[in-house]
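No lab work stands behind these numbers, since they all come straight from the coordinates. A quick note: this is a predicted structure, and the numbers were derived from the prediction, not measured. Cβ atoms are built from the backbone, for glycine too; each structure is taken alone.
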Structure 1
Amino acid sequence: MNQRFTLHGLWPSEPQSFTQDGHNAPTWWRYGCYWYDADKKIPESADLPPILLPDGLQQHLNRVMPLTQTHLDRHEYTKHIACFGPNPAQYFTTATAMIDALNHSEFAHWMGAHRGKTVS
């Protein structure tokens, strides 16, 4: 059993231009970067093109984001990041560094020590 936090995603806030055009945050949360597509269709993750990363980064991502096996990496990058400009390697390098920092923090150690308990 994994005793650490795992990565789901790292998402920026909605673009300022999006809110200036009168769109609300829940719309951004629903569509993300797909809002800018003509049909606004949100594809199935498996239908998205594979994310190509350097081998070491891909192996690291597979460890910290177990749901890469269901193509979560494709969904997270395409929906939440692609329209902002960072390439997949930049994004996933940052995301894996952040989850590593969390997993090595005192907070993560405290959570692990209290796993399954009620705390106040």
Structure 2
Amino acid sequence: MTQNGSETYRWILDNTEYMLETPDEAFDWVFMLTDNDWQLLVAHWDERAVHAKEALAYIVCEGPSRQSRDMLLRALRDQDRHVVAQAAESLKSQRELDGEDFLPLDVQSDELIRAYLKDGEWS
């Protein structure tokens, strides 16, 4: 799974276990992922452990929003509620940071996010 990704992709996969506890370094690395890396993250989503999916959804909370969009939309439909909740929080954070530059989501994604966030946090 990792042989096709960049050095950054491999670093992120090797360190997902620690990202929720000490995410600062991962916040920097995520901006160095290539387009191919983002495609790999989505393509192999179902193969990942729940903690890895939650960590991946978390480290993109401050961007890059356009590149991470497909991964977060996939996470928003994950079977694990913690992964879904983290994806919703990250999309909320990205929307706040990007302002008018945040690309609109489809209706179903909007509804899923509303279901996981407190009243009024996503409108």
Problem set entry | Identity of the structure behind -13000 (criterion: helix-only ellipticity at 222 nm (-39500 (n - 2.57) for each DSSP H run of 4 or more, over all residues; to 500), calculated), options 1, 2 | 1
Exercise. Given that mean count of other Cβ atoms within 10 Å over residues 34-41, derived from a single structure, equals 16.8, which label among 1, 2 identifies that structure?
Worked result: 2
Exercise. For structures 1, 2, which has the highest computed value of relative contact order in percent (Cα under 8 Å, 6 or more apart)?
Worked result: 1
For this session: Tell me which of 1, 2 gives 2.1 when you compute distance in nm of label points 7 Å out along Cα→Cβ at positions 26 and 42.
Result: 2
For this session: Supply the structure label, taken from 1, 2, corresponding to mean projected area of the Cα convex hull in nm² with the calculated value 7.1.
Result: 2
